[in-house]
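Take a look at the structures listed below.
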Structure 1
Amino acid sequence: MFIEERHQEILKLLESRGRISIADIQEGFQVSVDSARRDLRILEEKGLLKRTHGGAIPLQKVGLQPPANWTVREIEEIDPHYDAIAKRACTFIQANHIIFLTSASVGFLMLKYLPRDIPFTVVTNSIIIADELRTRENVDVYIAGGKLRARGNCRDALAIDFVRRMNFDLNFITGAGFSAKSGLTNGTSEVAAFQQAVVENSRRNIALMPHNKVGFEGFLKVAEPSQFDTLITDWDAVEEELARIQDTGVDVLVAEQEELNQA
């Protein structure tokens, strides 16, 4: 089989399975580990897939948006990569911190790991997150208000003005992608403008990026890598890209699956 034919077969397997491992390529095509890795690198360079640690996943679309009708319960059943990132992120919160909590799915997952034994303040632009936190006695909750979107969040000019009046100790943020070249990127100008305001008013910015978003570049730039203190990702992220991000001065932390089983 010629290399080009093997690459076509790899893409077919990826499409049918949703992901492919280096071991799958080795066993399925009787090639070495180095050849399997080279195949994935070539296909990624052609923009045909996204490498992960030990394999690859389909390439994410630049304009991809999450479902509008997610519930907290459904989000808790999401990919464990997100869950591990959420759990690691909550270890940064200390007493009396003022934090901005993203309205994205990883922000919802953080709800079950937020400290319950220390006082702190949460600012969010999600009415669903705010509602989940309103009965917790150790948490003061502020909502960045404005026009309410279908996903239960606000991010218009009124919401931007709201967060510009505040200073945050920690900003937990995510987006369409994070790379050493472009930093944090996202899909719409409204979201990018809102996130820029939060980043600029935060003492410590922490990007929460699952492996499929590491190295990916969305439509619009939100902030440079240098504006971030920490990137938290998961065990499937590609090590080469993590090294490039770390070279920009960002502290890179990899959440491991085993952490989910720890108390």
Structure 2
Amino acid sequence: MADTCPNPAQIPVRVLGGPTVFFEYGGLRLLTDPTFDAPGVYHVPGGRLIKTAPSAAAPADLGRLDAVLLSHDHPDHLDDSGRALLGDVPLVLTTPDAALRVGGAARGLADWEAIELDRPGGGVITVTGVPAVHGPGAREEVEPITGQVVGFVLTGEGLPTVYISGDNASLDAVEQIAGRFGPVDTAILFAGAPRFPVLFDGALIVLDSAQTAEAAGILGVRRAIPVHYDSWAHFTEGRDELVAAFADAGLGERLDLGERA
């Protein structure tokens, strides 16, 4: 597993590389943004995305999946192998736009829209779609260029609160989420400081390391698990920058990098 889970209230999380994370919550087996292709090049409008490292697991290694939480369907979040995997998953929660493109079991969640999922043995967990802005500036200016992105908050009776940010560059959005759900027990924060010269004059399209630490502070997290900072060439900051940023923010003890496993 990706962490030692020192607090029994925290859930084990398995980090597989890039934006892909596997975890169990309330008895349900969940996966974020499935990327399982081998390293290679993906051609996208205006440029290309280069995957530099393989996933730490194959889809067959994960066993049964109850749902996929898909922040958006760019190829560095949903590659060919990931798309194939979706055909065997009973539910995919994503953005309204991506749900139309993905089809099948995909359901779009608007901001603050919630869905209840039945837990094995009784009870439910609630998955709430929360705002994410994939670039600098106002959402209405960013989405026509980079598209819709959704984050997720998971809650349930007797369970820790879990936040999954998706590709978000807005600390204002984090403030809104903290106001509704904070403090957060586990935050899976997409980081990596990705930039592209052709987008927004090279400005950040997802949080950098210092902002990731700031987001953790805003959320009052008990544990922060950064992802989305390795395995792709467009990330400009990685593990070392994250460790330094959390130390500078006085949050080093809350940072859980784990190991890819």
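Here, each number is a calculation from the coordinates, and none is a lab measurement. What you see is a predicted model; the values in this text were computed from it and never measured. Cβ atoms are built from the backbone, for glycine too; each structure is taken alone.
Going by FRET efficiency 1/(1 + (r/R0)^6) of positions 28 and 172 (r between Cβ atoms, R0 = 30 Å, to 0.05), which of structures 1, 2 comes out largest?
Between 1, 2, the highest calculated value is found for 2.
With semi-axes √(5λ) of the Cα gyration tensor in Å, for residues 100-163 alone coming out at 28, 15, 7, pick the structure among 1, 2 it was computed from.
Corresponding structure: 2.
Where does the value 21.9 come from, among 1, 2, when mean count of other Cβ atoms within 10 Å over residues 84-91 is the thing being computed?
Matching structure: 1.
Going by mean count of other Cβ atoms within 10 Å over residues 20-27, which of structures 1, 2 comes out largest?
Ranking 1, 2 on mean count of other Cβ atoms within 10 Å over residues 20-27, first place is 2.
Figure out for me which of the structures 1, 2 the number 23.6 belongs to, where mean count of other Cβ atoms within 10 Å over residues 12-19 was derived from the coordinates.
So the calculation was done on 2.
Given 7, 29, 34, 19, 8, 2, 0 as the derived value for P(r) over Cα pairs in 10 Å bins from 0, in percent, which of the supplied structures 1, 2 does it correspond to?
The value was obtained from structure 1.
Quick check on the output: 0.60 is FRET efficiency 1/(1 + (r/R0)^6) of positions 116 and 252 (r between Cβ atoms, R0 = 30 Å, to 0.05), derived from one of 1, 2. Which one produced it?
Working through the options, I get structure 1.
Given -6000 as the derived value for helix-only ellipticity at 222 nm (-39500 (n - 2.57) for each DSSP H run of 4 or more, over all residues; to 500), which of the supplied structures 1, 2 does it correspond to?
2
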